[in-house]
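Novice: Have a look at these structures, which come just after this line.
Readers should treat all values here as calculations from the given coordinates under stated rules, not as data from a laboratory. Fair warning: this is a prediction, and the values are worked out from it, not measured in the lab. Cβ atoms are built from the backbone, for glycine too; each structure is taken alone.
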Structure P
Amino acid sequence: MNILVFEYATSMGVKDPALTAEGQAMLNSITMDLKQFNTSFLISKNSVPIKSNHCNPIIIEDDLTEWIDNNISFYDFCLPIAPEEDFILYKLTRLIEKNGVEVIGSSSDAVYTCSDKYLTYQALKSEVPIIPTVKVFWDDIDKYAKKILTKHVVKPADGVSCSAVQVVDSPESFKKAAERVKDVTKLPYFLLQDWVEGDSVSVSLLTNGEKTIPLSLNKQNNSQENGIITYNGGAIPFNHPNGDKAKNIAKKAIESLDGVKGYVGVDMIIKDEVHLVEVNSRITTPYVALRQMLNFNLGEALVASIKGYLPSEVKLEGEIQFHKKDSLQLKVIN
């Protein structure tokens, strides 16, 4: 089995540690898990070197899209790790499919739906609890600003990792937040959501496209300053009275979306009730810790899920916290 893995930031030679910390950690983890296959991975000549982990590093100088278009047909499978913003993951997944190579992950159609949170909500609103959400076009900012008298959340429809996610409570803060969103999205609209109290969590899952199994409930450590929300890391596992309910809702959400496959993450708000925030149709940061805690090789299970197979039993051992700074740092609690 000939597999190509690439992570967007490290393949593009991005220098900003705030953007590369999670990507480097995910790439390093997945190559460790796939070393028993004939696995190659891409790395830009301008990126910090990544341990080969018995895989074959391919140093690229070309544009990533151009390299994939010219070379992907030499591989049987490809595992892309990329952000949803500006539909980057969708475009790369579609390119891989166009060249006849099987994706270790979701179909491009599924990635498209998950890349725009409003499309995700429309697809799932009759299936699982969704936070009340309005799509706001730029010309309608003044109309909606008048209505902002209590806490709401403003975010880009295609954002990742809390990018430009802000809490607003007045017409003025709403307008400022909208301007920040406009700097990070090319879409003609953004999202306005009701504020929902609770813990920010995610559920990690494996799916073969038909059946889905939850792996863990994960705590997200987010901070807020002047209304701006920042993602700082998290912890696995997270124990909560409604933890099983959250896992079941995440499972139902994934099984309600056609074409979602492999390892996926579902972000949620959990308190007395559980609300879905978004679906990440790709490897997410908790993978880095989760792979050390499961009773099976998570990378092998990911590849097997694409072929229709799922683990018969899921067991977690220990507790790991992870903190994002210039790098992703893991702390084993027990």
Structure Q
Amino acid sequence: MFYTRRSAALVLAGCTFALTAISSFAVHAQTWPTRPVRLVVPFGAGGTADVVARTIAQKLSDKWGQQVVVDNKPGGDTVIAAGEVQRAQPDGYTLLLGINSTLTLTPHTMKVPYDPFNDFTIIGQTTAVPMLVLVNETVPVKSLNELIVLARTKPGVLNAGGPATVTQLLQEQFAREAKIKFTWVPYKSGADTTKGLLGDEIQVGVDGVMNNLPFVQSGKLKALGVSTQTRLKTLPNVPTLAEQGITDQRITLAHVLMAPRNLPKPLADKLKADLQAVLATQDLQDKLTGVGIQAAWVDGDVLAKSFQTESAVTGALVKDLGLKP
């Protein structure tokens, strides 16, 4: 009987502690943040990810009354930034605006210092990033089909490039479906990819819209296709890959807000609610749409499940295509 009463007392004490902790976290979430928040971005200044981060950071700063400081940490195919956030305290003051491939692709191509599915709290998707297939003005084609015909006559002669491994995977998947071959040239950023296209270091590029939009509009670059399901408002004359018969495109690119694991649920819920609110504002949507980026909220709990499936798909593709880190 003594043991039973003691056990009951321990259980009661444990429940009381848990309820107290939950209540404390809830109160903390109501008053958070009380100091600046650091938003780590795994790409350099001036690129698509940087623009997304600074646009969202300004909105959150206004909402919270505390500065959200964007900290660019490029390199290592997003691993450097991800590892730094993974090691931070789960107090909400260090966040990562990564990309989905940080968790679903990079661990298949290199050794990473984190567990992609257990070391982060996924808050939610902020934006979807349409990817363009681009050629420079020296390439005598006007459509994706013409590029395929040209590439078949010159296997491996045309250089293709893009930032991050995910763009290589997109290019390799497209090339495999079209039965063509390019020589891949990796770049550290979208801005470098654009320079490579303009300087004819590469003839074909896979990259986002923002860096390349003014050059497409001026005719210096030609956009032959876009990875989205529907055409972009900013480039209505550019057909989708699916319209041109390239339908086996299972790789997407999105910006995702993450925090270290064990972030208290009340704080995670506050981040979700506040992020969703700022993404719904019309001026933010208009600013992002103007540079070819789509605000697209997806809850972190939904993402966590879908990332498991995405990781299995990308892992199989990496192995099948023989991609090297």
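Novice: Could you figure out which one of P, Q the value 6.4 for mean projected area of the Cα convex hull in nm², for residues 149-220 alone was computed from? Display every interim value, and only then the final one.
Specialist: On the way: P: 6.4; Q: 4.6.
The read-out comes from structure P.
Novice: Additional query: To test your reading of the models, identify which of P, Q gives 2.2 for distance in nm of label points 7 Å out along Cα→Cβ at positions 197 and 253 when calculated.
Specialist: Numbers: P: 2.2; Q: 1.0.
Answer by label: P.
Novice: I have -8500 for helix-only ellipticity at 222 nm (-39500 (n - 2.57) for each DSSP H run of 4 or more, over all residues; to 500), calculated from one of the structures P, Q. Which structure is it?
Specialist: Traced to structure P.
Novice: Let me ask something additional. If you work out distance in nm of label points 7 Å out along Cα→Cβ at positions 173 and 269 for P, Q, which one comes out largest?
Specialist: On the way: P: 1.3; Q: 3.6.
Going through P, Q one by one, distance in nm of label points 7 Å out along Cα→Cβ at positions 173 and 269 peaks for structure Q.
Novice: Kindly point out which one of P, Q the value 31, 23, 19 was derived from, the read-out being semi-axes √(5λ) of the Cα gyration tensor in Å.
Specialist: Working: P: 31, 23, 19; Q: 42, 22, 16.
Answer for the origin of the read-out: P.
Novice: Additional query: Between structures P, Q, where is distance in nm of label points 7 Å out along Cα→Cβ at positions 125 and 301 highest? It would help to have the intermediate numbers written out before the result.
Specialist: Values: P: 3.5; Q: 1.8.
Evaluating distance in nm of label points 7 Å out along Cα→Cβ at positions 125 and 301 on every structure, the highest lands on P.
Novice: Who wins on FRET efficiency 1/(1 + (r/R0)^6) of positions 181 and 285 (r between Cβ atoms, R0 = 25 Å, to 0.05) among P, Q, i.e. which is largest?
Specialist: The maximum falls on structure P.
Novice: Which of the displayed structures (P, Q) returns the greatest value of relative contact order in percent (Cα under 8 Å, 6 or more apart) on calculation?
Specialist: On the way: P: 17; Q: 26.
Ranking P, Q on relative contact order in percent (Cα under 8 Å, 6 or more apart), first place is Q.
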